[in-house]
1. Upon calculation of Kirkwood radius over Cα pairs in Å, for residues 7-142 alone from the atomic coordinates, which of the structures I, II, III produces 15.2?
2. One of I, II, III was used to compute volume of the Cα convex hull per residue in Å³, for residues 175-286 alone, and the result was 129. Which label is that?
3. The value -4500 for helix-only ellipticity at 222 nm (-39500 (n - 2.57) for each DSSP H run of 4 or more, over all residues; to 500) was derived from one model only; which of I, II, III is it?
4. Quick check for you: by Rg/Rh (Cα atoms, Kirkwood Rh), which of I, II, III is greatest?
5. Matching task: 1.03 is the computed value of Rg/Rh (Cα atoms, Kirkwood Rh), for residues 199-254 alone. Pick the structure from I, II, III.
6. For the read-out distance in nm of label points 7 Å out along Cα→Cβ at positions 103 and 191, a value of 2.3 was computed from one structure; give its label from I, II, III.
Structure I
Amino acid sequence: MQILGIEEITFGATDLAKCRQFFLDWGLALVAEADQELVFECMNGCRVVVAHSDKPGLAKGFEADPTLREVVWGVTSQGELDQLRTQFQALPDFYDADQRIGCTDPNGLALRIQVSQKRSVDVVCAQTNTWGQHNRINQPSPAYERAQPIEVGHVVFFVTDLAATSAFYEKYLGFVVSDRYPDRGHFLRCAPQGGHHNLFLLQLPQPRAGLNHVAFTVRDLHEVFGGGLHMSRCGWDTELGPGKHPISSAIFWYFNNPAGALVEYYTDEDELTADWQAREFTPGPTMFAEWAIKGGIDGHTRRQKDAEAPTGRFMTDKSKN
């Protein structure tokens, strides 16, 4: 049995109109709309649901709304789902309906699993020229006016018991620890081979359960920049970025999300195999970001927010005095 990745996430929120505009600007496709629920899709069919906090049947939250209420993970086949059904029957709040099985994880989050419904996508990504290796010849790098996320790549939660929550995902879903902040955080991937992490669990000095952020995979670093600049032009607030994570190597840009906490565009994370040996790091600013811009880049001036707008002169066109 192997978890393939995130199939769907559900937010609980009250300002659905604001959330609707945010995720449209973010680059998702609105595929269904009702009075108490919005359903969006990424390029590969990974779904983002925003439900009104009062919607009947909405999974119980692990913190006050707006926040994430439910995460659905995918498996390859019905046989794998049936295998998990047997394992999950004794777990808290066992769920078996709508072709999904699930439970409540040790952190209080509703967890569901289904046979994957995601589609294969064929996208053209930027090629990079490095010293001695030229992958892009007679072709400029792409530029994007906005982003179109491929999928939800990972979720990050604050947890009340790091050891118990990490052990749960390792035991019941087969997750593998990629790297650690000892006694503070675990980066976990769905399978021995895959991207650096699909789940990051973080225990604060005063532990609490909650959402830190949801991360959306885009095709390349140029799309991180194009998407971030578009969100800036639309008036949405940057929390941090663009920047680069030293642990996963990913390029990122974080925005404040009206549906809860933060959302992230990211790309170029490390690809790991079963040969990878988990490392240990001490938490700190330089471990979170190798470099980053606080407040983002203004989408109109293409300069750091609140910086002087460009004049059109060359940078060296200045008086010698």
Structure II
Amino acid sequence: MARTEWDPETLPDLTGKTYLVTGATAGLGFFACEQLTAAGAHVLLTGRNPHKLVAAKAAVKRSTPDAAIETLLLDTSNMGSVRAAAATARARGRLDGLLLNAGVVHPPKERETVGGHELVFATNVLGHFALAGELLKPLATARGRMVWVGSMSTSIWKHVPTDPELREGYTPWRAYVQSKAATTALALEADKRLRAHGVPVQSLAAHPGYSTSGRTRGVRGVNEPTRRTRFFDNLQAPITQSKEQGAWALVRALVDPAAESGEMYGPALIARGAPRVATPARRTRRSELGADLWRSCETATHVRWPFDRARRAAS
């Protein structure tokens, strides 16, 4: 399929494919699951709240009654939860794709830690690094793909994340943007390492533009913005889009057969629009940044990606 022919509202047939989506009980993750199941995919919808998992699964079933969807408890800020979820996912069989979407979007005003690590970095970065490593073998067996979710905000960020856990100089904005710069840099670093080890898994990045809940259709138990939220979000209509549309770039990066490892996808108009190939922020493309972050993640999570075993599993 040529890139210019991509229609985000008419995906290719995904019957027989299985995808795991993190942070899927609301927002981008939920709508990505909805789009994937509508195209015939089997989806593992994950989240950290069991009640929200039930509500999200029911909502997907309302839109696609025959959806092949399962739920899985996963808190990416908790390494024990990551390992348990990965073990369950491996036991369930085939895995064609991993959408690393979960994240803290509105960080706390003061620095908080979980398991000894800064909350935003642990949730948005460390958990996904560990999960991708734990699921590398099944992804390699299926010759699959992983997609790391970044943000357009990294393009206006002037600093290099040399202190990824923000032991000094913490602010909510810095915590969020720095974590997204890290996920993008790790996506590019993963691509390099997977290629170097001959592992048939693709690593891509994607960002959703400026997607707001107030411009998104209501979904019971999933997206129920107040009238106030809708009013203020609609004032920004020229530069925003819905969460459904924000999920388009993530889903394209995950399933477009023409997409290539190492690429990034985002909205055509940066903040909104149809999904297309995008350019990662210059600072995230620095090879030394990716290598430094990789070592930091290995140290923090005690996870080493099993490149050699993954390559053998795929042969």
Structure III
Amino acid sequence: MHPPSSEFEQIISKPRLDSYRAYWKVDPDGAVGLYIWNGEVCAEVSKLLAYFEIALRNNIHREMSLATPLPTPAGVMGTSASSAWWNASSIGAQLKPGTKKKITDVINASSVRLGPDEIVSRLSFGFWPNVLAWIAKSRTPAMYKILPGHSLSQPGALPNWSDAAARNSALAEIFEMKEVRNRIAHLEPLWKFPKVMDAVTQKVIVAPASTNETSTMDRFARLLRIYDDAVHALSPALSSYMKAASWRQRLDFLLSRKGVARYQGGLHVPNGSPLGTRALHQEFATVILNNRPVKIHDVGGEGLFIPL
């Protein structure tokens, strides 16, 4: 069992736990379990977002480098899959001061000279959706290579990236993931979703704010759909891998009714003595029914079996 609510309140604060009690309609101990559940969900979503961030920045960096001739060491103009494209006069004059400052800050923070790849790797997640929005508007043809799997990038697609409304709607979903990343970084309840307005008119509600468990799960399902679509747009191969990854399967469990019930009931903490492998085999149906991890052991040592 997790720590009792009376002790946990001293760590987390009573108002924070009370928000869980009111929203999920649970007792104090159930609120503690759901607080821990939210942390687990955030951890798994963070893993997914990390892969998305890396793929997004690398696709942008590669395509902007290849599309921007810069002087080579030999003094002639050339292209490379990794160059300081932000130094090109045609780009530097168009980038916002805040964008250029973030690059400068990374360079100045290092005691050694950084190459383009190193600079790119040290820029924050929030940097890239803003740059992508600038590319979409100012260098639209590059979007077809940065997001080759996107529906707007397909041959003969109508609408495509040249359509401002379709472009803005597509970018809005990228910015939704940026907002999720920010909420995780600030330790906010990930299950408390704000409403989403239409990216073009800002007058139509695309997704209502979550108000209970059902609407929260609906919004999580929408978030995962947006994530899957965005990763597929960057790389269909990566998308297939991510859907099959163990952490994605664990996230799917956490967002199931059974996953929520495990944490709400404090069943995420193993209880009792370790089971031998034979006993686990004999009691497997009961372990699954109890919806609780169990310790196991054999001649090789101890481990943990977590039913999904």
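1. Only structure II yields this read-out.
2. II
3. It was calculated from structure I.
4. Top value of Rg/Rh (Cα atoms, Kirkwood Rh), among I, II, III, belongs to structure III.
5. Derived from I, not from the others.
6. I
Read-outs: derived from the displayed coordinates by stated rules, not from any lab. Note that the structure is a prediction, hence the values are computed from the model and not measured. Cβ atoms are built from the backbone, for glycine too; each structure is taken alone.
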